[in-house]
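Please go over the structures that come below.
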Structure 1
Amino acid sequence: MRVIAVVGSKKSGKTTTIESLIKELTKRGYKVAAIKHVSEPDFTIDTARKDTWKFAQSGAKTIISVATNEIATIEKVPFESLSLEKLLKKCRGNHIVFIEGLKKLVAPKKNVSKIVVVKSVKEAMSALESFKPILAFSGPYSTETLGFEIPYADALKNPRKLADIIENKLLKK
């Protein structure tokens, strides 16, 4: 399983980049998982006053909701107890996992390739210091004129090019 973190500033296009890559890579036959960090402190995927919410309010630490077309697992755990390894175990069976957010967990990991979505030359230069290894740059600012060895591919205009970079560098042996 290959892991790619898509990192960048707020409103840079991270979600759209991942969405485009999921569409392109699943078309090519890859099984894809995605992990999204929601930074809003009071966010819950659960719905107040529904049965699953009532179970959690009663003290359940794991709640599994089973419907006709999906299974949702809600785990009540403090963020500080999470590790990247624990999250990735939940994605077993996929060829590739995209991570949006969780910068502090992914930045130091050399085994996690990064796609950096940038809006300016300043963000691109800063990323060179903060994130290694960088697989590609994407986003509204093109880094092509900067002379980087790292390729640039705009996921909105040409998702195939970015998927090709992933496939050629990480998925094909």
Structure 2
Amino acid sequence: MSGYDVHKLFATTPMAHFSSSPGAIYPALRRLERRGLLKAKLEGKSEARPRRVYTLTREGGAVLSAWLRQQVTREELIRNSGAPILRFALSGSRVSQAEAISYLEGWRQEIESYLPELRGYLDSAGPESALHGQLSLQRGIRGYEEDAAWTADAIAQIQGRARGTNARGRRRSS
């Protein structure tokens, strides 16, 4: 992809959650190239503005592969909540079904170990604490609960596909 292709991907798809700013994309691509993780090739050299198309190097593929297999941590769950779903979305053709299921199970376990802490904090806040703060914390808890439910559903769908059934356990038609 070129830097413009990456920009379009982030600006025109559900990945818009990530910055589509050329001021963020192009420096990031150059840093990855300097680190040897990407290789750039100029296309249309005879044009006034040739297109730089980036591909993963062998080392870049290895780093990506390791990142895709990295388990979700508490820190990431709290500070970088978009990373787990991005990692899962990008892993489709690069990890086995067993690895995908293991990743989702680890993610769900991390959420489920964090939820009691959040609920305990909400319970200990008491009725005299700021209502908006309580409501915001309730919203956060619901979001984590939904993520935990989604990971369970995703695991069931992956397992169902491996058995040749749909999400409801019915045999898929060809």
Structure 3
Amino acid sequence: MAEDLIAAHRVGRVRVAMGRASGYFGPRGVTSAMGDRVFRRILAGKRPQVMGDADQLHSYSYVPDIADGLATLGLDDRADGQTWHLPVAGPLTTRAFIERICEVAGTQVVPSTMSRSMVGLVGMFNPTVRELKEMLYEFEEPFVVDSSAFETAFGMHATRLEVAIPRTVEWFRSVE
């Protein structure tokens, strides 16, 4: 689909700029890999459930940064005809990400990890997990995204995790 869109852009049928985000979290990000299964469970004092290897590096995208980045791409002609990695915070392990959430939430829990076979089994009964299975590779090996081209072109940077995680915890608490 991406190739078809770029081809249509090149012949002038449509204006296209694509933005790609990494695994996301943030307000209203309840069905993401870091949504209800992580933030909500931590706030309830339960073990967060993560897929793959919690000790692999991963880049996480904050929902408001994704929204701002997509708006930027839609409004700036310099974005046209290209695919951009939207602003993303520097990589850290999923375990470290969870530890930061726990610090903000004032709790301490150890993540429960699901292997590929467990994700397949749970996915038979849980449609959200079933959808996440195709993205499992992102959590089985390092998944590091470089958004420096976007940052240089448009002057927008990812929200620091020290800001984004507390805002996300606050949002999840507000909708309990």
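Throughout, read-outs are computed from the coordinates displayed, never taken from laboratory work. Predicted model only: the values in this text are computed from it and were never measured. Cβ atoms are built from the backbone, for glycine too; each structure is taken alone.
With helix-only ellipticity at 222 nm (-39500 (n - 2.57) for each DSSP H run of 4 or more, over all residues; to 500) derived from the coordinates and found to be -7500, which of 1, 2, 3 does the value describe?
That value comes from structure 1.
Assign the value 3.4, calculated as distance in nm of label points 7 Å out along Cα→Cβ at positions 13 and 133, to the correct structure from 1, 2, 3.
Details: 1: 2.4; 2: 4.1; 3: 3.4.
Computed on structure 3.
Determine which structure produced the value 1.15 for Rg/Rh (Cα atoms, Kirkwood Rh), for residues 29-84 alone, calculated from the coordinates; the candidates are 1, 2, 3.
It traces back to 3.
Match the computed value 13.5 of Kirkwood radius over Cα pairs in Å, for residues 61-116 alone to one of the structures 1, 2, 3, and report its label.
Values: 1: 13.5; 2: 11.5; 3: 14.1.
Going label by label, the one that fits is 1.
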